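**Student:** The following blocks contain the structures, represented as structure tokens.
Just so you know, all these numbers are worked out from the coordinates, no wet-lab data involved. No experiment lies behind these values; they were computed from the predicted model shown. Cβ atoms are built from the backbone, for glycine too; each structure is taken alone.
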Structure I
Amino acid sequence: MNGYNMSITHAIGRRKTAVARVFFKEGSGNITINGRDFKSYFSTGILQSKVLQPLKLTGTEGAFDIKVNVQGGGITGQAEAIRHAFSRALCLVNAEYRPTLKAEGLLTRDPRMVERKKYGRKKARKRFQFSKR
């Protein structure tokens, strides 16, 4: 079948302008993000724990080899997009994980986006300095 493995689970996660596509397959727990090792891509412990949160909650750390493609946004937005994608993929792998992840709010797409700049303003809401005289 053209080298396509049927046991790969694919999911997409989003946050702000970051989009993460993840590919789960049975394995030893290797996580690759944009061709780089997970620990080198997210250097801070906070971001690493944020990404691994769904795996920790479901007790599936080290059960999957995960390949991630992520683009757009900043480093935190990307980490949260990956977390969202991991949560969605775990639900596809095993439906019993859903209540656990839903209780932690990991299946909800965070809708907050940057508000657009308006004309006659410095930014979205900030005004130019007012001069009375």
Structure II
Amino acid sequence: MKAFRNPGNIHSPLAAYTHQIEVSGNTRWLVLSGQLGKDEKGFVPTDPMKQIEIAIDNIAKNLHAANMNMEDLVKVVFYLVGDIDSARRREVIAKAFNGHEPCMTMLYVTALADSAYKVEIDAWACADIE
């Protein structure tokens, strides 16, 4: 079971995320390696927003393969390179997560594994064992 909470004694979330998620009960965990903005054919767009969309789609495909869905995400870490418009980024992420607000961390880094990559996303998910 997952309990999503934003304690009243700290600031409100700055975007569509939750400050804490308590996981209890009989659950199974899925930990994903960093997902890149690279599609199944190996294409990497130059637009970082498209890379975010593809990386999130790769997360969704991983979740599906484990019989989970986006609502099972509890922690997401974004690694971003370069100047990425924050308002547009929030819009793309909110649309992809469709109201789901996992715990989230966003880091700007100097580089990723290849200079073509502007986005990498780590994710953790958990689901109740049926």
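**Student:** Computing volume of the Cα convex hull per residue in Å³ for each of I, II, which one ends up highest?
**Tutor:** Comparing I, II by volume of the Cα convex hull per residue in Å³, the maximum is at I.
**Student:** If percent of Cα pairs over 16 Å apart, for residues 58-97 alone is computed to be 46, which of I, II is the source?
**Tutor:** Only one of I, II returns 46 for percent of Cα pairs over 16 Å apart, for residues 58-97 alone, namely II.
**Student:** Figure out for me which of the structures I, II the number 18.8 belongs to, where mean count of other Cβ atoms within 10 Å over residues 50-57 was derived from the coordinates.
**Tutor:** I
**Student:** For mean count of other Cβ atoms within 10 Å over residues 34-41, which structure out of I, II has the highest calculated value?
**Tutor:** Once mean count of other Cβ atoms within 10 Å over residues 34-41 is worked out for each structure, II has the highest.
**Student:** From I, II, which structure was helix-only ellipticity at 222 nm (-39500 (n - 2.57) for each DSSP H run of 4 or more, over all residues; to 500) = -9500 calculated on?
**Tutor:** I
**Student:** Starting from the value 30: which structure in I, II was relative contact order in percent (Cα under 8 Å, 6 or more apart) calculated from?
**Tutor:** Of the options listed, only I reproduces it.
**Student:** Any idea which of I, II comes out highest on distance in nm of label points 7 Å out along Cα→Cβ at positions 18 and 42?
**Tutor:** Result for distance in nm of label points 7 Å out along Cα→Cβ at positions 18 and 42 over I, II: largest is II.
**Student:** Now for a separate question. When you work out mean count of other Cβ atoms within 10 Å over residues 10-17 for each of the structures I, II, which one comes out largest?
**Tutor:** I
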